[in-house]
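Each value in this text was obtained by applying a stated rule to the coordinates, not by laboratory testing. Since we're looking at a predicted model, the values are computed, not measured.
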Structure P
Amino acid sequence: MNWLTQSVGDIAREVPGATGVFHGYGLDFCCGGKQALARAVERKGIDAEALTAELDRLHAQADGARGDWADADNAELIEHILTRYHDVHREQLPELIRLSQRVELVHGGHPECPSGLASHLEGLLAELENHMAKEEQILFPMISRGMLGMAGGPVGMMRHEHDEHAQGLARIHELTRGINLPVGACNTWRALYLGLATFEVDLMDHIHLENNILFDRIDGQGAAAHG
């Protein structure tokens, strides 16, 4: 299998476990899913042979297993997105904001304190709430009712907002030195960074399911309808 010629998003969609491997290498498989793996590997300076060997192993283990919801119908996939990601983000971010406020208050004089993180997370929560509401109230009902020809515009808007969410994650890395704890960090600081790492994985998986599976279907069906 020549993985390097395939897009990162296609591999993430089709190979069970590939998203975990990509997380480990720091590869963007959600918003950067359209680029070929060879290009992504080159830009990151990753050992292509080691990465493709891991993908070969995963592919051999798959044995027909469904990966990353690729075979679920639209209604099932939407329900999964709502319960596994929308509901979870609404629990994650308020707690992360609370923890970051505490760390900034207590450790504001520490040279590695993530100053400005709480404010950034508050803005990210507001953006996500607005984004998810548009999906829940407009786009997802449109898809569920089979109005796929009308869904192209909203899908394009959601993809654009996903790119903005990815920039929000990048800003978290800037503020936290790559979500790396300082020596001697207190339990609150540790809980904050563990929560940030979990949130990052969840948000990237969330965007992947939408961009590379659900939205790709809508784009393809919409193009077919106009063909």
Structure Q
Amino acid sequence: MEKPHVVPPVHARIVEGLERIATALKSDDWACAQSVGLNPTQLAILRALETRNRGMAVKELALLLGVSQPTATDSILALERKALVEKHADPADGRAVRVVITGAGKDAVRSGEAAPGAVAKATAALEDEDQEQLLVQLISVIRQLQEQGAIPIQRMCVSCQHFQPYAHADAARPHHCTFVDAAFGQQDLRIDCRDHETADPSVRAATWMEFEKDRSPNPPGD
């Protein structure tokens, strides 16, 4: 007798969905990278460096991108030969170097991102409210990965010492950023902010509890 079909649990189906999106993203990354004569890892390095004026160490880049240090080193050498990055002495450690993007490297990033990929078009087609909800849920998943140690701390609002969730009664702009001293809304939450300063673990935990506690379909002030 044939066994009845068992529907996988919701979290498993979410992972399946993310895998499909990841496949499309890989295709987009290859097309984007090839348009500027690079491979996806090389372009990812340039994207990471573009918002970090001080540059990054090779080890930091490898950890951020989830690749081995030799892979990162090979990609950096290729970018260096193309004059898209440079190596500078680390002011904090004379024996170390930091990889810094050049003007040509920034131009390559802009050229590669001139035409939006399929995933960007698909997300842009969502209603504004759906985009906002998806953004917040993705932030939740990324935070879980961070806390598990699966990925390094990302430069998100919710892990930043400048973030104050639900500091204002305004439903449209309930949060506050002390770095720019301004209120902002859910739709403005950042996943990669160049002004990010990582909060201490205890502060991150307290901030997230406050963010989760007050996050609802009708935020405070409605």
Structure R
Amino acid sequence: MRYAIYFTPAETDPLTQKASRWLGRNAFSGTGHDDHQAYADTTAEPRRYGFHATLKAPFELSDEHSEADLLEAFHAFAKSRAAVEIPKLVIGNLGPFFALVPHDTHPPLQDFAADVVEHFEPFRAALSESDIARRRPQKLTDSQRENLFVWGYPHVMDDFRFHMTLTGPVDDTVSAHITSVLTQEFSDFTDRPLSISGLGLFIEEARGEPFTVHTWLPLTGPDTKEAHA
């Protein structure tokens, strides 16, 4: 069993519904969709993970903690943190992958992501040698390699880039076409803000199985700007 802490909008949110139909699976219900069967190969990789942005990457529980401990901490965290708003969401690229990303780096979002990583670190079991090898540390930057060994994932802290993956790797020959399709499909959600208003605790029952939402909670903590006003 592996757990992950992801941002995803609530199950009934229009973005969740649109992205689930694009990817071909709803991570809340497990329902499959065939609206975009022509792109099923393109969306196969992100479909397994469900629509999300990684905050705390998949991890096995440490021997010192149980699932009940993790759930208790998850509920407490959601009650103590406020929503963060991305000023402008756009279609972007991470190498050959397409995703919904912020138009610019947004420091409050970076700080929030780092907070999630650090807060739930005590629940993460140490990576196995095979887990480390899968990340190909020899190909990582120095900071990414340090992140891997300290936090269990390369793309955290200063190396974090918020993204909600929409495709697997896309060949250059069809990149322009995929850009056009995604721009049209997600036009109701881009070039406008996105509220990071809740968190999902996702689970993977066994390696390679689809991730599903175990628990989704709204972020209901006090707005720090209001608290200090």
Given a value of 27, 18, 16 for semi-axes √(5λ) of the Cα gyration tensor in Å, for residues 147-210 alone, point me to the structure among P, Q, R it was derived from. R
Quick one: relative contact order in percent (Cα under 8 Å, 6 or more apart) came out at 34 when computed from one of P, Q, R, so which one is it? R
With percent of Cα pairs over 24 Å apart computed per structure, which member of P, Q, R shows the largest figure? Q
Origin of the derived value -9500 (helix-only ellipticity at 222 nm (-39500 (n - 2.57) for each DSSP H run of 4 or more, over all residues; to 500); candidates P, Q, R): R
